[in-house]
Each structure stands twice: as structure tokens, then as C-alpha cells.
Structure 1
Amino acid sequence: MCRHLGYLGPAVGVGDLLTAGTHALRTQAWAPNDMRGGGTINADGFGVAWWRDGVASRYRNAAPIWTDPAVEEVLPQLHSTAVLGSIRSATVGMPIERAACAPFTADRWAFSHNGVVPNWRPVLSAVSSDLDTAATYSGATRLLETIRLLDAEAPTDAATLWVLLRQLLAGVEPGGFLESPAAALGLLASTVLRHAPAARLNLLLGDGETLWATTVYHSLSALVTDTVAVLASEPYDDDPQWQSIPDRSLVTARPGRLTIDPLTNGTKGPSL
């Protein structure tokens, strides 16, 4: 069910981050350590986003990451202080195509999903309705009324989650019904779990300055120092400063700061 990582720190080669360490993200494509029942390899495509002047750019390929020469020949020439990478293990029945590969991006945002939402079409339709109700109860404009789930880049749970999250992020502003991107991520995860308790929801979001993540079932580790912040499905090296994130957590990370809170509903108004 995929592996991903987010990095903030000194400028690095975008491709170098995908291959860094003895257990690099690329290595995890064929030899993951902790998939927890979500498949055995991650060979259904990959993608990487990086930031320049506050805007996220990306590169994606539906082929296995180890087959793409751009990883070593082109991407290392691009340097950024913020990178978000993902390798994919497609859920049975979902398409293997470039548009289905994370990261999903819009302006300053980049997003990845490690997991699965069972029966995702009716579940996420119900989630959309509930989120609209939460916005209304909080006195906000009906931010979600224009959502069209068919606007997702691909017919997958991850791409549709991104449609919902992108709209929630529009409510993160002074006087909005959500206090922060962390609250948006937490609200999305908790609402999905309300309709699909068996969902696996390790979500990863970045804006080039901060990383946010949730842990629901799948593994996540953090490496945070005064100069670097990394969130990753699996540690990519044996640095002793890596720490495992507990299940059902909401994580905020940037260099010099790691916050781990219980995953709860993030609205200012009544709980769903």
C-alpha cells in the first residue's frame, strides 16, 4: 500500500533523496520492511515533488522506480530544501497509470496516501457530505458544496482524498472553520474512519516549510534535528535518532520541532 517520505532541510538533489541511505525509498520498492499486509512490493509507479519559490513541482511515472533513468540522471540535478516522494503498490482493481501516482499537488501543497479506503466510492461520497455539514455547523460558507469527486485525477481512493483535502485546506484561514493544515488532515482522517473503520490512512502533506501526517495502521517514523525534519514510512538508514510514531497520531514536523498528537476531529464547531 505504498511507501512515502517528506524532507525539510538543507538543499538536496531531488533524485538523491530517493536513493539516499542503505534502505532508500527506491530500495523499499522491492524490499520493504513493514508493509503490514498491504502487499509485498511497491512497483506500480512513483512520484516526487519539490518546492521552488513556494510552489510545488512534481515528476511521476507509472513504471517501477528502479526502471526510470531519470532518478539518477536528471532528478539529482534539481535541488530543493523540501521534497516529498512516494512509491506505489496499487490496490487491486485500481488503475496503474501516471495520474494515479502520488504526490498530488496544487500550488504550494503536495499530498500522498499510504493505505486504502475499502468501498471507497460510496464512503468518500458520504465523507464529502459530512464535511460540508461540519463547515455549515461552524458558521462557514459551504466550502464543500462545489466539490465534484469526479474531478479527481484518477479513479482511486488516494486521488479522491486529495480532492476532499484540497477543499478543506481552503478553510484554513483566519476566521475559517479549521485552525491549521493539521486540523484539516485530522478531520479528513477521522471522518473517513467514521464511515470506514477498517480504512488505512497514513496521509502525508507538505507545503515546502512544514510536514503533516497521520498514522492509521501503517508505519511511520520521524527523524528531526535542529536542521532537518524527515517523515518516512520506513527509516532509510540506521541513524539512531529515528523514532517510531504511534498509531492513530497526527504529526507536525519541521526542523527543530516534532509534535505528535492523538488523531481527533479538527473542527471548531460540533463534532461529526
Structure 2
Amino acid sequence: MPQVDATGSSEMHPMKGRVLICAGSDSGGGAGIQADIKAVTCLGGFAMTAITALTAQNTEGVHDVYDVHEEFIAKQIELVLKDLGADCIKTGMLHSIPVIETVHKALAELAPDTPLVVDPVMVAKGGHPLLEPQALDAMKRRMVARATILTPNIPEAELLTARKIVNRDDMLRVGEVLLKLGPKHVLMKGGHMEGDELIDILVSADAEPVTFRSERIDTVHTHGTGCSTASAMAAGIAQGLSVEDAVSRARDYVRKSILSAPGYGHGHGPLNHAHTLRAGV
């Protein structure tokens, strides 16, 4: 089957880039592990998973969460890494202190030098909490400090730093504060800001900030944008792209996924992750 890049090119290339995703399952298919697998696959990578929780949800919200036992989470990570390996790891919903500690320990032992994209999932788009309040400090100490790239939206960045963000200058300042927690890069996502222009800022420990700008899309079909962006970035890093190029490609991929969203559901609808695929391919 031809592999297709984010521009829609159907030239033949081999599958490249192994991405292990440690995150929760979304029964509605729009976010979580389901969105992660779609994004990595449609960008030509190979997705593997360690499921941390099961959620009963749809476009209208999260209705229930079922915990996965920590020993089983660790077993998934161990078996995948020892056999298949990974070129990049992405984490999403790590909802409790035991889960965070388990994932941190497994990655420290089995993949200490593998690039890590941390999406600090805290609240679902419908408002349901996906991180226990007492687990915030563990998230900062264990996952944020270990991240190659941290990808917070504005509410997540505010919770991680206890600082308010109302404009681009605040985004930049809070990004610098987050860098002090240990990650090499922080992508400050501006989707929750007001205005016709969407601004994201990549803040790095060893480079000047890079601002990404695009026109805001007026739609409710944005479920899974954070998961998809982080996983698309992880695919790019796994494929050898620089961090800046991985961010740029991920933003373009997710933007096109939103623009071609199928319009399913009665709430925040899913994206069209497969827009890269041509009919009949």
C-alpha cells in the first residue's frame, strides 16, 4: 500500500518511525489512543500502545473511566520495547500518581534515551477531569521533567505553573517557566486564546522561540486536536525530523484534519485523520 505524506503525495515509501503511545482509550474514536494511532499511521509511522485507562465517551463528553492496573500497564510497555523498540514515545492520559510512577519507571529502565513527547492531559474537551488533582505534582516531577517536548494547551500550562495566560507575551513567559521544570522544548498551544489568529509558540532550552501562526477555524469539530498534534509530532521525531519541522508538519496535518472533519456526533466532533489518503489507495 502506498504511504502518503501530509501533502497528499502517494509516492511509495517504506513505513518509517516506531512510536509507542502510553495513553487512555477513547470509545468515541476521536481522541486518546484511537486518535494517536490514526495520526501516526496516516503520517507513515508505526504506532504501538500501552493503554493506561478505558473511557466511556462520545462527542458530548466522558461518562466513565475504568482504570487499567499498573502492573498491566508496565507489562505492555516492557513487551513492546523489548521486542519492537521505539524511535519516540508519546504519553497522554496518565490520570493518577500510581500510573504516572509506573510509566516513568518503565521508561527510565527500558528507554532512558528515547525522545519523549508529553501531552499533559488534564481535562477532556467536555470538561471531565482526566488527571486527579493530587497527581499534578507527580506529573511535573516525573513526566514534564523527562520530556523532550511538552505540549500543553493554555489551561494545562496555567495549572502546571499557577500563572495566568491572557496574551502572547504570557504564553512566552509561561513557556520559559515550564522549561525550568526540565523539558528540552515546550510547545505552547494557543487554541484557547481569543482572536481570529491561532498562535502557537515553540520555546526551547537551546534556541530562540519560534512562533507559528494560522487562521483560526470556526468549528466545533476539534475533538482530539491535542492528542493528534502530539502524536503527529512524535511521528515526525521518530522519522528523523527536527523538533521545529516536526511541529510545523504536525500543525499542518491537524489543520487539514479539522478542515475536512466529517461532522459526526452531537458535540465536539472528531477530525478526519485520514485526509492524507486518496480514494482507492
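Every number in this text was worked out from the coordinates using simple rules, so none of it is lab data. These numbers come from a predicted model, not from an experiment. Cβ atoms are built from the backbone, for glycine too; each structure is taken alone.
Give the label, chosen from 1, 2, of the structure having the highest value of distance in nm of label points 7 Å out along Cα→Cβ at positions 60 and 244.
Working: 1: 3.2; 2: 4.7.
Looking at the calculated values, the largest one is 2.
Comparing structures 1, 2 by FRET efficiency 1/(1 + (r/R0)^6) of positions 84 and 172 (r between Cβ atoms, R0 = 35 Å, to 0.05), which one has the largest value? Structure 1 comes out on top.
Once mean count of other Cβ atoms within 10 Å over residues 100-107 is computed for every structure in 1, 2, the highest value turns out to be that of 1.
Thinking of 1, 2, which structure, once distance in nm of label points 7 Å out along Cα→Cβ at positions 28 and 204 is computed, gives back 0.5?
Details: 1: 0.5; 2: 3.6.
Working through the options, I get structure 1.
Of the structures labelled 1, 2, which one yields -10000 when helix-only ellipticity at 222 nm (-39500 (n - 2.57) for each DSSP H run of 4 or more, over all residues; to 500) is computed from its coordinates? The read-out comes from structure 2.
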